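What follows is a group of structures, each given as structure tokens.
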Structure P
């Protein structure tokens, strides 16, 4: 019922949004003398803020049309190379002709990297900066998870087992000696996928696995989201967080955890910060500070774009990752098989954490090393980045200048898995 009310509310404010949008256009017209006054700019700014906080934000685009290799611009084409109902695998194809002119050997020598994006409410484009930083020296692929409300119910369900299967299939599709990066939420699933592949002696086991800001073991340095997940019984999440997709969405009647619910939860955790950001945005509009306005819009255009998760996947994640701690306890079952991280012997492991991470606390990602006891110590690496929170682990200046170079060097150090074909 709440989902229906949310949709009705959006429709109810649509006329006001249209009217105020026209109002700000009128107030900002250079032909209108009011546009040159403080009063005119103030009203235009107020209309703009109202429009931005009531807007429905659609899926953003990556917009990565080029990269720079050895100081030369290289065109980049985004293409779908693998597809299933709940996910597409995107490839950022660097122009072969231009790459060949710059450095012919780079076409075959650059490591293939699969970035597994979070399925936790935001689109894969949240990792735009991650992809952009990896592109110059890597052949980059990324998981593009599908908004559950856009998947017809006839396509079936999607749970944690399916998620792990998808990861295995994408790794196998890309072939031996690829490098996997799990950013935030997918850490446990990626670790489980590689564990299963190792136990099967799969020839496509990745050469390296990098896990970043991830809830491998949320019993370590529990954060506010971790504590909230444990305070409520599993049935509470099922009764209060799961809703039915309304018509006319393609996924009508599908049970989901709506993106707008998760967004509300995250924003309420930092309510004062977001209120202050909107106030600063208003002041920047009045002052005509274009740079500050652009930075605010870039961040919130991404942050406010959310997607729905299937009920099965969401409830599985709550149960196994945040409440039962199934993976670190050695109790995670995938399709009647026990997941055994100790089976991993040849895939090198790197973990990355942020000193100020308020989503996945210090030690939660490092726990992967304690589980992968048979990976040789010289094939393991751990790094804690000072001065960054959760978002800074995979994006921003610290990621570009301090974290990404370490990941690059780690990947280059273990370009092939011992004994791989």
Structure Q
């Protein structure tokens, strides 16, 4: 394609400035809409993934076979300290921790309440995605943290003594008295409603478990590659014969919801690009119709039909890309501004609840729209392709022009 063709196409594009400006504006607004919608959906997807893989699931979990089915106290993982050391040495693993889950009865006075004692490693669970993120410190010894909703139901306050009675992994009676060191409010619903959290070593002692646990929670570098991480870890000698599952396998209903978000984005993109194609096709048809006499003269002077067609196609492509680049600039600026402050959907809907509960998790209603480089490139490329497709009709019309008829038109 010669430079003269590009120059002619650019000059012809702006012959009718008002029409071109309107077309560019329409395409630009379409791109802004797609990018804004894409940024919200990406925020939704990241938010869902982060919540699902956050304090409870991690990226990969390890259990004894059949433990997830019956949660039996005696289905434990052995030699947990050595297994965790092997996991933490693996270059694909960024964090690994063990947990104990034990049903029990807890009481302040005479009335007992069904609870779940969760044994955790305080040092490993205080990171931003840990079960103790933002929670009060969990002192060593006979101290526990209690879910806030459970504490309200029991009438518990910080400093109270809490009696815990359950069954040990060996079938023995497990009971002791603990001091409530603080109340926790996490995104995991059952912890808030039933959870009594104590140090891992304390839980192992209470339930006669030795160096055992019910679950290992492993985090890798990228949640999108959790399946690969699970396959890699299942081959380790320390995990041979154990159940090693990634978060997608553990929570398929959430995966379906995240995938639905991607389908919704594609649907909106198609609708907007159909509108953009109509705008480009309409503009180019009007432009070529007005220039029929001029195009006929060029053909009579020896210009090849192929060059005339290329010029029309380049005009359409330029029209689409100018609109796409203008819309991209506005859209990226808009997303950058809202990413810093976030969008509070509770406020937009009239100041309703700040969180919602779904799938055993609590979800914040403040989102932070975000875009990746591939999102922008994908939209610009889609508009460019749409412009080329939209140019087919006016290009076909120009290709069929007869110089004699065109000069008389």
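Just so it is clear, none of the values below were taken in a lab; they were calculated from the coordinates. All figures in this text were calculated on a predicted structure; none of them were measured in a lab. Cβ atoms are built from the backbone, for glycine too; each structure is taken alone.
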Check: One of P, Q was used to compute mean count of other Cβ atoms within 10 Å over residues 249-256, and the answer was 15.1. Which one was it?
Finding: Q
Next item on the list: Compute relative contact order in percent (Cα under 8 Å, 6 or more apart) for each of P, Q and report the one that scores greatest.
Entry: Q
Note to self: Of the structures labelled P, Q, one was used to calculate helix-only ellipticity at 222 nm (-39500 (n - 2.57) for each DSSP H run of 4 or more, over all residues; to 500), giving -12000. Name it.
What the structure shows: P
Item checked: Of the structures P, Q, the one that 0.10 was derived from, the read-out being FRET efficiency 1/(1 + (r/R0)^6) of positions 145 and 329 (r between Cβ atoms, R0 = 35 Å, to 0.05) -> Q
Notebook entry, point to check: Here Cα Rg over 2.2 N^0.38 Å has been calculated and equals 1.46, so which of P, Q was it run on?
Noted result: Q
Next item on the list: Can you spot which of P, Q the value 2.8 was calculated from, given it is distance in nm of label points 7 Å out along Cα→Cβ at positions 129 and 201?
Entry: Q
